[in-house]
Structure I
Amino acid sequence: MIFPEEYDFEAMLAGQAEKTVECVEAFVQWLKAEPVGDPAELRYMAATVDGMRYEMEEKLMDSFSTPFDRQDIYTLSRQMDYIVNYSYETAREMYAFGVEPDIPIVQMAGELLRGTKCMAAGVTAIGSDTKNIEKRIRSARQAMHTIDDIYIESMARLFQTKDAMGAMKKREVYHHMRDAGRALRATVDTLHHVIVGIS
């Protein structure tokens with residue numbers, strides 16, 4: 001065989017996007033437990049998405065051609081993985097620090113899920129429905145802006161509390177939620193770059 005076997009990268013990205021949504025949904029459901037428990041399921045799901053990312057990277061190295069820029073494929077996969085990792089790390093910190101879900105955490109998680117669903121729908125539609133992808137991107141960006149707004153407002157209130165230790169713990173959790181939103185932003189920006197390049 002002259003050239004290495006080719007792979008369906010669009011299908012692989014769509015599969016990873018679907019799994020990313022499942023992971024964020026699981027995180028949102030985990031937040032509803034009272035009290036929150038060991039996020040073992042989230043740890044397993046995060047490891048699964050890690051594996052999907054690593055497989056993608058290996059196939060990119062082996063592939064002679066790709067449906068669009070291979071750097072964009074790599075970045076999409078990596079940033080989706082970051083969304084999952086930050087969701088899991090948030091749960092891990094909450095469990096370790098003894099932080100129970102409050103309104104800002106639940107709201108940010110809800111917006112993260114909304115934006116991730118929009119992103120995943122856009123990734124699934126790559127190469128078939130540019131207008132639909134643009135609509136999904138706009139919706140995802142609205143969710144990201146809402147996460148930023150909630151983060152800033154909740155941090156402002158946190159700095160006014162007299163419970164310094166509690167504030168430090170929640171600051172770490174809030175910050176990880178914002179990091180998850182930033183990973184979503186990077187994913188969506190890359191998705192937009194893809195559709196501009198193939199339009």
Structure II
Amino acid sequence: MSGDTKVLSRRQRERLRHKQEILDAALRLFSARGFHNVSMQEIASEAEFAIGTLYKFFPSKEALFDDLVKASGQRIGVEVTAVLDQPGTEAERLRKYFRSLAAQLEKHAPFIRLYISEMGTRGDKLARSHDQPKVKTLLATRIRSLLEAGIRKGLFRAVDVSVAVVAITSTVEALAFEMAGDFDRAKAASVFEGVEHFFLDGLLKSEAPPR
């Protein structure tokens with residue numbers, strides 16, 4: 001929930017909290033057992049709500065799943081872009097982004113596992129889902145802006161920005177998908193440290209300090 005909840009009534013805030021509790025319970029069950037192996041009754045029990053309450057929020061399991069994808073995508077987008085928007089030089093901000101990835105992956109691994117598991121049976125719907133493309137676009141836009149600013153300031157080499165953006169975002173996404181299934185924090189931190197050095201060592205001009 002964001003700062004927007006400050007203008008909501010207590011009853012509205014409570015409703016948002018209950019909705020999030022249902023989504024959290026659904027994510028736990030879906031990520032552990034799969035979408036098709038979990039019933040609405042089981043989600044209600046996990047969230048400690050009556051089944052009727054669940055249907056007041058979501059008319060079907062499919063609607064609940066779609067809302068879960070949307071909410072999780074929005075949350076990841078906000079958290080990742082917040083890292084990129086921190087103070088510092090363009091190189092420092094990119095470094096902070098790479099160094100935040102292991103913690104972000106650990107936090108969101110259950111959702112990523114669910115997303116991957118459902119891409120086969122619900123791939124077309126997921127591909128069209130409300131916020132997944134927006135999250136990717138938002139991240140790519142932020143990274144593009146950093147690279148372009150770094151090049152203008154003479155901090156980065158004059159690389160092809162479009163290629164660099166695709167390389168960074170595709171590499172991070174592929175590694176996140178690969179490591180989410182059997183997550184190991186130390187391994188993830190080591191892998192993303194390697195990604196950080198690979199890209200930043202290639203971007204930084206030789207006269208620029210590496211750290």
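None of the figures in this text is laboratory data; all of them are computed from the coordinates on show. Quantities reported herein were computed from a predicted structural model and do not represent experimental measurements. Cβ atoms are built from the backbone, for glycine too; each structure is taken alone.
State the single structure among I, II that was used to calculate relative contact order in percent (Cα under 8 Å, 6 or more apart), giving 30. Here the read-out was taken from I. Consider the structures I, II: one of them gives 2.6 for distance in nm of label points 7 Å out along Cα→Cβ at positions 93 and 117 as calculated from the coordinates. Say which. So the calculation was done on I. Distance in nm of label points 7 Å out along Cα→Cβ at positions 29 and 61 was computed and gave 0.8; which structure, I, II, did it come from? Only structure II yields this read-out.
Looking at FRET efficiency 1/(1 + (r/R0)^6) of positions 53 and 173 (r between Cβ atoms, R0 = 25 Å, to 0.05) for structures I, II, the greatest value goes to I.
Could you tell me which structure in I, II was used to calculate helix-only ellipticity at 222 nm (-39500 (n - 2.57) for each DSSP H run of 4 or more, over all residues; to 500) as -28500? Structure of origin is I. Can you say which of I, II returns 17.4 when Kirkwood radius over Cα pairs in Å is computed? Label of the source structure: I.
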